[in-house]
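Got some structures for you, see below.
Read-outs throughout are calculated quantities, based only on the coordinates presented, and are distinct from any laboratory measurement. Keep in mind it's a predicted model, so treat the numbers as computed, not measured. Cβ atoms are built from the backbone, for glycine too; each structure is taken alone.
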Structure 1
Amino acid sequence: MSESQQTGTLPASKNADKLCAGKTADVQDVWQTLRRDARRVIAEEPTLRPLVDDVILSRKTPAAALGARLARRLAREDMPRGAMEPLLAGVFENHPHIVHSAMRDQIAMFERDPACFSLLEPLLFFKGFLALTTYRASHQLWHDGRRWLALYLQSIASEAFAVDIHPAARIGCGILLDHATSFVVGETAIIEDDVSILHEVTLGGTGKASGDRHPIIRSGVLIGAGAKILGRVEIGSGAKVGAGSVVLNDVPPHTTVAGVPAVIVGESSEQNPAIEMNQTLDCGGMI
């Protein structure tokens, strides 16, 4: 039985969704790189030793490291670190695909963000990465039937990172959330692999309709800062959405849209805008 049959919803699209498909990350290779970079951080900046020791060097697995880092940021009076860390680390240990997804996100941020100079930097400092990894844990809890706990994680992640991703949303791998502040994703949204999204982007619904009511973002898409994409619209593979645009209709693959409401202003000059991060409109302006 398909997921749509199980949930009673209509299929999202006539196109198959590409979620965590294609290339893989060598988890052990990335983990060894993180540990090497951690030792370098301590040598160059001893003040950070407590953080780096706690999150990386004292941990035996990347799952434990992810659990420790998120617990440091998300622990609250109603769920202190002593309860938060084993919960998150357990989710990551029991579901290795989440660790793999997180590492693909780290690689995406390192490769696409010129301000990122180490694979360790997203894990220590990038709230976009931390918010996305928290979503991945909440998404697993949601599908395990622990929906109240999933919603709790969504709520505290929104407080900690100013990022609000519904745990039922479906998000692929290799995602760059650059800056990430005020990023909002609704319940039925789909984001495929290798998408780059800047801050203050909303993937929202329109009105109170039930069912599939949030956008589908296909692979290779670049979404500029402040863009609002509303309703069950589909942003085709390799498209660009200009900063501040309001998108209310489908966007064909490999086109660039901008404006309020957004209209097509050109064709994407790159095969994969999300990878190239070329934030220019293909009519001469900037997204």
Structure 2
Amino acid sequence: MRQILFWIAAIVITLATVIYQKKTGPTYPEKATYTIDNQTRTITLTRSGETSIDVEVTIDSLPLEWEATLYYRKYPTTTDWITEPLMMNPNGGVTTFLPNQPAAGKLEYYIEMKNLVTQETQSIKKDDPVIIRFKGAVPAFALIPHIILMFIAMLLSNLAGIMAAFMHSRFKFYMLLTIITLFVGGLVFGPIVQHYAFGQAWTGWPLGSDLTDNKTLIAFVAWLVALLVNRKEDRPLVVIFAALITMAVYLIPHSLRGSELNHETGEIVTGIITTFMH
């Protein structure tokens, strides 16, 4: 019964952490509100795109007397904004597209709307433009194992930490499983995913500043220390500490301070180990 309770607690903590990380990450779609004819509406704005596909920007419903214009430019730059009108689509809304960019290339964008009768204007994210980053398509054989193993690693980390806190005899077993899954998911499949997405194998310490890679490395080192310390005798406090560190790094939004294209040089600035894609 105790083990069942430990598993339930680990699952709940893991799910809560994953949901938080996903919704706070810089690539998660952003929702914005705007008011047209005294009606408040919501629009979903994309913050992640693929290098080979233009990104659709759509307002689901816009009265006929209103027109909408998309403003965008490369990020981070101070160049003039490029404008694209949103045109009627078959679903009754208006649509335009952001042009695809090279791997790690970013655009910032916002929308302005104008009533052609009253000349009233409304804007969406003009004061705080949305930033979208582009990446190469990652094949399922790399992405799926990476996601699953990183999820399992977080689950096992929480389980090992909880068992260590209650001095359960199996905490060492789950500590070992945590290290294995974290290594394979984060340090084997992670670089493979990076290769396909941005043409770079490693963008963390000591060669780069990508927080996604760095936090994976920190978690792995914490568990490696816990393994070494627990070789000859039980030291559950170190395991609890490793689990807390892992939870902390998982709470850092995914892709924060990730690879970014320098538009002037054409180089990706956060990574150093570059694969044959660049």
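The table for this structure:
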| item | result |
| --- | --- |
| Origin of the value 58, where percent of Cα pairs over 24 Å apart was derived from one of 1, 2 | 2 |
| Which entry (1, 2) yields the derived value 11 for relative contact order in percent (Cα under 8 Å, 6 or more apart) | 1 |
| Highest-scoring label, criterion being mean count of other Cβ atoms within 10 Å over residues 41-48, among 1, 2 | 2 |
| For 3.2 (distance in nm of label points 7 Å out along Cα→Cβ at positions 73 and 265, calculated) the corresponding structure among 1, 2 | 1 |
| Given 42, 19, 13 for semi-axes √(5λ) of the Cα gyration tensor in Å, for residues 97-224 alone, calculated: source structure among 1, 2 | 2 |
